[in-house]
1. Here volume of the Cα convex hull per residue in Å³ was calculated and came to 192; which of the structures I, II was it taken from?
2. Upon calculation of helix-only ellipticity at 222 nm (-39500 (n - 2.57) for each DSSP H run of 4 or more, over all residues; to 500) from the atomic coordinates, which of the structures I, II produces -10000?
3. Comparing distance in nm of label points 7 Å out along Cα→Cβ at positions 133 and 453 across structures I, II, which is largest?
4. Consider the structures I, II: one of them gives 4.7 for distance in nm of label points 7 Å out along Cα→Cβ at positions 293 and 469 as calculated from the coordinates. Say which.
5. Taking 0.90 as the value of FRET efficiency 1/(1 + (r/R0)^6) of positions 413 and 573 (r between Cβ atoms, R0 = 41 Å, to 0.05) derived from one of the structures shown (I, II), identify that structure.
Structure I
Amino acid sequence: MKKLIAIFILIYTAVAAQHALSQNGIIDTNKVLVPESYHPRVNQVVTSILTNYHYLKTDLNDSLSAIIFDNYINTLDHSKLYFLKSDIEEFRKERFMIDDYLQIGNVQFAYKVFNRYKERLNSRIKSINNLLKKEFDYTVDEYYEPDRDSSDWSVKMSELDEIWRKRIKNDALNKKLSGDDWQKTAESLSKRYSNFHTVILQYKSEDVFQLYMNAFATAIDPHTSYFSPITSENFNISMARSLEGIGAQLTSIDGYTTIVKVIKGGPADKSNNLFENDRIVAVGQGEDGEMVDVVGWRTDDVVQLIRGDKGTTVRLEILRAEDTPDMPTTTIKLVREKVTLEDQSVSTETILLNENNNSFNLGVIKIPAFYLDFKARARGDRDYKSTTRDVKKAIVELQKQNVDGIIVDLRGNGGGSLQEAIELTGLFIEDGPVVQVKDTRGIIEVNKDPDPSIFYSGPMAVLIDRYSASASEIFSAAIQDYGRGLIIGEQTFGKGTVQNLIDLNRMLRSGDTEFGNVKLTIAKYYRINGSSTQLKGVLPDIPYPTVTDPGEVGEASYPSAMKWDQISTSYYDRYDNFSDYLPEILERHNNRIDKDIEFQYMLEDIREYKINKEKKRFSLRESVRKVEREEAELKRKTREEERQKRSELKVVKKNEVNAGESDLGDPELEESGRILADLITLKFG
């Protein structure tokens, strides 16, 4: 359910504090929320859209009702920290009635549950403040267990109080080990939880309605959602402007604002010090502004702190992806910039490698997204920007440098324009189908390469990772099916569905009232070999070790993800299947990474990450936690020293013997170059 929680938080983009004030400007956290007069009708229209026009044509029945119930409860209290078992048992009496409610437009259940939730939050703020009146005893041998997925709901309030006591004590111990005194710790934690709770308590009627409708929408599939009017407005604004801030996409996982993607060309990318799955613990303004603890905050409120004027400084306190919550944090400093379309455009580089006693000059084309300036093209601008046009220019430039082969780097590319994915594929094949699209009627459309010529026919490889999705998967799947190039890296995300945005204002006209939108799944992508990219994504020919678990990152992590299936194969001619070379290439690759210190670090990180994921409880004894921190710090320091020595040795080696080896600081890209060099050697001699 954690991934669904992240979706619910991401789609709610209005800042609650700006919309929860009464006429006199005072926030009434005790106010009982009720539906707006138009909510029953909106409910019925959304229900009709989701059940009749969604790709799956889902039946509204008791089974779906139970899923919606679970989604909604988990949206509010996924860690079981507020509701009591008696609350849940009371709510469960209506677990199989939600389908009936949706048909007649009865949304009272959503408000009854939310108002009870508000009561529990109000009382919890008081109990937390009482806990922080006196410092904890850190000599007691007891443990904190943050993962409550498999736990039952607390029967008594005293049980919840004990869970919260350990939670607060764990937070306080982390701060003590970081050097904070008790007064500073108590003030910080009081602010942390008061701010978090107050944000939730500021929700308005429309916010509750949106949460409820999305419990319904994501019960059908994770990419279907309801946008309230204010969310729709903010969504449109964010789509129309350049990204300002640090250049990173964020979500909320387990109470932490987490880095989903570092955007090419942004401050985070240029710093080389903020990475996917890192967690933001606190945000500070300028060189010495107070660090504001943001654990438990909504993603959008954290974004508001991070964003700022170009040229200003923001400081982030980070808990690294591989670290457990009891480990020390790192503070990094970034200068805000605008991340424009130009920053996210295609870029190139060349790498020189000495492999198998031969020198290779290889071109790299980095594609951060599949973009197309529709407006410029529509007005007849000859120089409109698009991924395919920029890649054509890149290929021309690389060929002038006499490259032996090209690597297309799609790591972190979450997709974009379908047409660009089709046209880009066409640069590397003569003609033929690229992707099949099946709509709600079952009609299959085969999208073909519009250009009968081939622009680049030389050796190529495509580098992918778990965050390569949608259009990236269409391109890499087509290259793989045609045998046009080697696919290297991780299994891709697995998003093989198509969405459309439906404006409810066109269906509901009511004076000055503004309505929202429904994002609806209307079609499904299939490879030309007939296999869907949904759920399974694209599997690489040469797999890299990975820390990402498909059950935690990617389409397969969503409980309501649509299933994988297949249709008939399109007719197409393969260029090669690499079967004669793959075994040897794979053997050479494995031999190299067995000796490569960076890949060994990667494997060590994977093992450590998996061990940490299995760690279900953390000691609340200061002496134990201190030793664990010191061991972690020593390990990190030792590794950095080893890396520094290796880097210095490599520079000396290059200067002495002019080995011609690449030192990219990117072991995955460098190894991809060596794999492509192996292919060139084996295939062309």
Structure II
Amino acid sequence: MGDLSPDQAAAELAWLAARLQAANVAYHRDDAPDISDATYDALKQRNLAIEAAFPALKRSDSPSEQVGGTVAEGFGKVQHVVRMLSLGNAFSDADVRDFDLRIRKYLGLGQDAGLIYTAEPKIDGLSLSLRYEGGILMQAATRGDGAVGENVTANARTIADIPHVIADAPEILEVRGEVYMSHADFAALNRRQTDAGGKTFANPRNAAAGSLRQLDATITQARPLRFFAYAWGDLSAPLADTQFAAIARLATLGFATNDLMVRCDGPADMIAHYHRIEEQRATLGYDIDGVVYKVNDLDLQQRLGFRSTTPRWAIAHKFPAELAWTRLEAIDIQVGRTGALSPVARLTPVTVGGVVVSNATLHNEDYIAGLGGDGQPIRGGRDVRVGDWVQVYRAGDVIPKIKDVNLARRPADAVPFVFPDVCPDCGSAAIREDGDAVRRCTGGLICPAQAVERLKHFVSRAAFDIEGLGAKQVEQFYADGWITTPADIFTLRDRFATGLQQLKNREGWGEKSAQNLFDAIDEKRQIPLHRLIFSLGIRHVGEAGAALFANHYGSWRAFQEAMTAAKVGEGAAWDDLTGIDGVGAVMATSVITAMQQEAERASIDRLVAQLQVHDAVPVARDSPVAGKTIVFTGTLEKMTRAEAKARAESLGAKVSGSVSAKTDILVAGPGAGSKAKKAAELGVATMDEDAWLALIGAG
């Protein structure tokens, strides 16, 4: 990360968003994954790491706010009572030690304080949740997008490792684990498939995932699936006080658990067990892609809580990746939603770390020329040319990138790549501003690439999520001139439900599907404020940023009036905006600029005129601090600052980094300085940490 410039980071984030979106489509819609679960998780981890280092560059379509994917057609939907989240990743011993340090810092524990972890193999399969009520298996569901999964109860009942009835269990018990296929069973299955003239599977994980997600349970029954239990969700009573004891309890209830799970006294023990498992990897008889570490004490897990998509108290330590040489066949330029021109290497497909790689990021024009973000040579100053033999690597981050060039194999007719200075999609000038390594199309609204990408973003899952209107339909409707701006979507019924041109008469459409789309569009005329703000595709404003704006301003009217009145770098509206904890000058400038551009604002106003925007609702309506703005200052002694902020936000409060007239409460610990003085001047209520804990019922 140290060698990554902001421009390189932006290009890499763009590549990540596109790659992960493609992976979601392949796995969740087409049931034909082109990368492993481990690769998918590691790509998301790299995205998180870059966003942590360059928070101002977080994209509006960031994969960091997503878990899994949408439910496939043909399966019933199951709402998870407790969300099924993914895991953060570690790729080195240093990452594991950093994980331990983060845990201790969050909990306020010193290096000498005892802290026990569990360590167990990370099974490479498909996550499954089993819900028991009164000891009877009532429901089985896949992870889906973490909130909603697929109902695969009939299929799960065919798996021998999954008991239908259990005794001496809590009244409600949701067991979570991994469905997998052993190496021997996988080989036997492929032999049977070959003999029967059927389709063979690429690897055991794909076979397991495809088998569990069959619409016909008799097909699943014929497949040799297994199940390891490793966690739980909804419970009516605790299983135990520790992770290790809870898993042991699941084993006594009749679930298969992994006998390689151990307790570890700190990072040294965790890393040692990782290497022991790594040495056994080839002889285990089933696929694993790393080792999972979890804080053993369940009370500490409760304190640590969760980020948006991952628990703070667990991490997956992945096995290392590989290198490979291949030929660079072409360099394509992709134009993103914000106009950035991103170069992508098209490669002769090569297997790298178990995954076929055919594309690699090239960051920007300097990177292609052999220069780093600081203007200094990289790769010894060797540039990258079409026809070159290049070394591709999927290091800890698992992002396909060019590591080196073999000049000895460079074709005699290879010429330096000339980066375009015009947009390949609209022909507008592509300029590179001083200090920016990214060249951007100046076409704006006239650029079809930007327009289409913005429309795709608008209908994405975290935005309007209109059923039946996905990327493919957006591209077709735009090409035909049916929609050019988001507002056009909401006039489709008026324009194309009747008359000479009717949607139902288009190829691939019928009366029912057309009616369903019109109805789905109408259903989205009512939209929560945070989704509307996110859907606008404002640069640097992702889901988290949109939520910050929605929670702070409360209503669309208040938000748009504040953005209209704000001046970049000065004034009360600017101070209020940048006073939102998590909103910096870059994000603030971006949203003000977007809301004050004449053409952009006109497009937004046309859209909002079609909608009923719901005001933001506090997370906890009955909390004594719901809707209030809280500022923490000084030294907190009962909990860390990060824990205090997380607790306040979970109760519906807004946490700000600065005191203003809109601050409701200042929580001042020892050493409080200028913030306490300003609060006194403004008449802001001030209390110490004990009073704060008493107020929220944690004293």
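Throughout, read-outs are computed from the coordinates displayed, never taken from laboratory work. From a predicted model like this one, the values you see are computed outputs, not experimental measurements. Cβ atoms are built from the backbone, for glycine too; each structure is taken alone.
1. Answer for the origin of the read-out: II.
2. It traces back to II.
3. Structure I gives the largest value of distance in nm of label points 7 Å out along Cα→Cβ at positions 133 and 453 among I, II.
4. Derived from II, not from the others.
5. It must be structure I, since only it matches.
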